[in-house]
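Q: Pasting the structures in now, so scroll down.
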Structure P
Amino acid sequence: MDLAESNAAMVNVRTRRGALIALARPYQWVKNGLVFAALVFSERLFHLRDVLLACVAFVVFCAVSSASYALNDILDREADRHHPEKRSRPLASGELSVGEAAAMAAVLGAAGIGLSLTLGGGFFAIIGLYIALQFFYSGYAKQIVIADVIAIAIGFVLRAYAGGVAIGVPVSPWLVFITFVLALFLALGRRRQELGMLGDDAITHRGPLGEYSVRLIDQMISIVGSATLVGYMIYTATPSVAARLHTEHLFLTVPFVAFGLLRYLYLVSECDEGGDPARLVMRDRPLQISIALWILADLLLLYF
């Protein structure tokens, strides 16, 4: 079956509503869970008002991130048609037109911006920065080696920072740093998997991929993976953090973080996974268990 026949077959599988949902990529909303980090680590999880504000922040990021996915798919539709996985996306497969995707992006973006106003000027400004970052990434940064993964990581930092602004608590520099290096680690893992999948066709799909090599990415992953784990270890053992969080035992959560990082690295390096970290988390049981145990341990240590 050639590319045209493959795309035509996919058109018959999904309804128009299904194609719009696929364009929004709701499975990616798990990333927006970062807005709850400040809520949990500020020990305000049982403050109803703050929980509601954090939930609104989550909905806002779901709306604007889905709008950015639609924008990205519009710009990448030609390249995606030559990618073994991305060619099934609604625009690349021909299920949706550019006009339909642009309309959905506009509606979701407007809804997210409008809702962000309810959380104050600071949060609204962060959403503005996030949207500007998505335009910058889709139109420019993703074509520049290294800048592409840094732009992705900054998007995660904005999510985490916005969670604190939404509920009116100071955002710890530790949260910013650990979020940044963790997101960089995941983004590099994705680039590594793409290189392995596309091989010599990597530069055809996206120019900067041709400037990476598996060896170079492995070195980068080693650096940022180490920074993530060591940074988290120092964070859990810092006296000022222990005093602020009212627990000296946060270091007990380190094994879960270490397992999660090493499991992800194993899946990327040995199983050719990691092309989509969100999907990987949703289908890899050991990774799910380590994340669940880390969250449970944090809740027990911070609240009980």
Structure Q
Amino acid sequence: MTKKVGIESIAYYIPDNYKSNFNFKEEFEIDDYFIVEKIGVKRVSQKLATEDTSDLCIKAWESLRQNSAIEKEEIDCVIVVTQNPDNNIPHVSAKVHEALDLKENCACFDISLGCSGFVYALSVIESFIETNNFKKGLLFTADPYSKIIDRKDKNTALLFGDAAAVTVVGQKPIFCSGKYTFGTIGKMHKELICNNSLLYMNGRSIFDFVARYIPKDMNLLLEKNEMRMDSIDLFLFHQGSKYIIDTLVKRLKISAEKAPFLANEYGNTVSSTIPIMLSDFLDNHAYTNIVICGFGVGLSWSSCVLKRVINNK
């Protein structure tokens, strides 16, 4: 029987190229309170002009190799979550496969999802590895929105940052997932959409979507996993904005410490927000049960409970 797979390690890359939102106060007619307390993002990271989506993935891999003994021969599959690839053809994962010089019998494919993408893709790669009796896979998230941001649009220019993460999924996990929840409100897809290579976001509609559907989803998730709200040590919500996270804290009646906003120094990095946050808690045994929840483009969402594996040898 195939052994249960899960998250073994995570690494990420955030470009060391930042744009301070405090420099746009006059242009966008905003103040410090709006930056710090409403959106919560003091600065956003931005890739260099010479970097593309696959480059961000490769740099996340390089960061992983600095702290991990992972061997390339162990890798049986590569998945990249992105909606802003290098090219329409080929898929980014093929270019990553070449750059990492992986073995030929390695499955590679991309998943086109935004802010909910990490949680969706975690379910996919777990199932893919288990079904095919693979040993190990790499889940990359890289969605540089700087490619499609209108720098004169304060609804998006102040929020989104570039980054990439790589999550190793295999048979010696630190965390294994419980049951997942998924959802889509396709009739609202135009509220967050890219037309003519520019991103449009209706911030009020996105907020209303999150406030309406995510609290209900949390209750469903806990019911499916036969758990209570107070048995969850940490809620890692997609970092849409500080105001969104604060609203979820109030509606779920949990402490702010249990649902932190951590993207203030780099911004909303789309599908990379959750793995970037999660990486800081992997080795902290004070956190046994962690909820991860992504929501956004589609409009879509997905959530699951991650449970720490006590003995993963």
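Q: Taking helix-only ellipticity at 222 nm (-39500 (n - 2.57) for each DSSP H run of 4 or more, over all residues; to 500) from the coordinates of each of P, Q, which one would give -24000?
A: P
Q: To which of P, Q does the computed value 0.95 (FRET efficiency 1/(1 + (r/R0)^6) of positions 23 and 239 (r between Cβ atoms, R0 = 35 Å, to 0.05)) belong?
A: Going through each structure in turn, the value belongs to Q.
Q: Next question. Could you tell me which structure in P, Q was used to calculate mean count of other Cβ atoms within 10 Å over residues 159-166 as 28.1?
A: Only structure Q yields this read-out.
Q: Suppose mean count of other Cβ atoms within 10 Å over residues 63-70 works out to 13.6; of P, Q, which structure was it derived from?
A: Of the options listed, only Q reproduces it.
Q: Assign the value 26, calculated as relative contact order in percent (Cα under 8 Å, 6 or more apart), to the correct structure from P, Q.
A: Corresponding structure: Q.
Q: Now a separate question. Suppose FRET efficiency 1/(1 + (r/R0)^6) of positions 55 and 127 (r between Cβ atoms, R0 = 30 Å, to 0.05) works out to 1.00; of P, Q, which structure was it derived from?
A: Label of the originating structure: P.
Bear in mind that the values in this text are calculations on the coordinates, not laboratory data. As the structure is a prediction and not an experimental result, all values here were calculated from the model. Cβ atoms are built from the backbone, for glycine too; each structure is taken alone.
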